[in-house]
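Some structures are shown below for you to check.
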Structure P
Amino acid sequence: MNQILYIDTQRLELLPCSLEVAQATIDRDKTLLEKLLTAYVPDDWYETEVQDFLPKYISMLKTDPSQLGYGVWLMIRTDDSTLLGDLGFGGKPQAVDTLEVGYEVLTPYRNQGYATEAVEALVNFAFTQLEAERIIAHTPEDNIGSIRVVEKLGMQNVETVTVSDLPGVNVFKWELVK
């Protein structure tokens, strides 16, 4: 990747989560994290789903620094420099030219269009800079907000998948082709 790793949208800055930022998050070193991001970090950031992925992400970056940009990105609201969520991919594509996108917005900032704005920008980045040809996403069938995000991006629901370790829980698989 030769491009600059930074995405600017109307209301957000999207920054790839560096090894140093990921480690500060795992260590719950809020002072260092805020200094690194030059942004306010709400306390509920430490309760997000991405926290479970960060140890794996740290290992990915240590093994292969070129994974930066293919992993976690942070959403920072520009008007007040507040971290309000995360999004990203699970790493470099395993299948040819296909990336899976995920996203999460902290509860106080939901239903304000931030996820749609951020995911749309990251998908465009993936198609233009990461040479992705296909983006997939999975949403729980009962997560209306998440479903709306992928629908607004023009993603198509291609199948329903049962979560193997959670009987009775289904997710929709979505796809967007370049």
Structure Q
Amino acid sequence: MKTKQLTTMAMYLAIIILSGLLAIPTPLGVPIVLQNMVCALAGAVLGKKNGTLTVFIFLLCIAIGLPVLPGGRSGAAVFFGLTGSYFIGYLLSPFFVGLALEKAKSRGYFTFLAIFVVFGALLINFSGLISLYANSENFAAAFKTMIAFIPVDLVKAVPVAWVAERLYTTQPGFLKEIRA
């Protein structure tokens, strides 16, 4: 791995952590955060391998107790709580975003938007259904909670797709180099 790749991954890890500073609490017990879409964006910026590895390191930071989640939460217990299975989506999202962009014939804004809707908003939210169900009365209640976050994440996908499209348009050489 090249120095530029490691440096970019470390800086991106910092962006993931900083994106957790803004969290909007909800009465549902799951905050609205930017970290989910920033993790999805890792697949576009860093590629499927480096993006997934960066998010994995973020999850390791959580596991060892570094206060990198909203409100300074951390520790292995977080993975077994109400939001625990969302982290499965956090890890899978950059891989599938990167893979979809490798396979995409078009790199227009709407291609990016579709990829972030499917592999950002929907994948992460549906993975969160597992822990929501494990921590609620029934599947219907868990599903209603999960569905409540999809409109917000669809809105977040709009600027994330724009950022990704702009990076691909203005920095194609840099992106290719850090993914190699």
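Structures P, Q were shown, and helix-only ellipticity at 222 nm (-39500 (n - 2.57) for each DSSP H run of 4 or more, over all residues; to 500) at -9000 was computed from P.
With respect to mean count of other Cβ atoms within 10 Å over residues 47-54, the largest value across structures P, Q is given by Q. Out of P, Q, choose the structure whose coordinates give distance in nm of label points 7 Å out along Cα→Cβ at positions 119 and 143 equal to 0.8 when calculated. Among P, Q, the structure yielding 0.8 for distance in nm of label points 7 Å out along Cα→Cβ at positions 119 and 143 is P. From which structure (P, Q) was Rg and Dmax of the Cα atoms in Å calculated, if the value obtained is 15.8, 51? Value 15.8, 51 for Rg and Dmax of the Cα atoms in Å corresponds to Q out of P, Q. When distance in nm of label points 7 Å out along Cα→Cβ at positions 15 and 159 is computed across structures P, Q, the figure 1.3 traces back to Q. Once mean count of other Cβ atoms within 10 Å over residues 23-30 is computed for every structure in P, Q, the highest value turns out to be that of P. Given a value of 0.60 for FRET efficiency 1/(1 + (r/R0)^6) of positions 79 and 135 (r between Cβ atoms, R0 = 30 Å, to 0.05), calculated from one of P, Q, which structure does it belong to? For FRET efficiency 1/(1 + (r/R0)^6) of positions 79 and 135 (r between Cβ atoms, R0 = 30 Å, to 0.05), the value 0.60 is produced by structure P.
Taking relative contact order in percent (Cα under 8 Å, 6 or more apart) as the quantity of interest, name the structure among P, Q where it is greatest. If we compare relative contact order in percent (Cα under 8 Å, 6 or more apart) over P, Q, the biggest value is for Q. If you line up P, Q by mean count of other Cβ atoms within 10 Å over residues 103-110, the top spot, with the largest value, goes to P.
Every read-out reported here was derived from the displayed coordinates using simple, explicitly stated rules and does not represent laboratory data. Keep in mind the model is a prediction, meaning the values are calculated, not measured. Cβ atoms are built from the backbone, for glycine too; each structure is taken alone.
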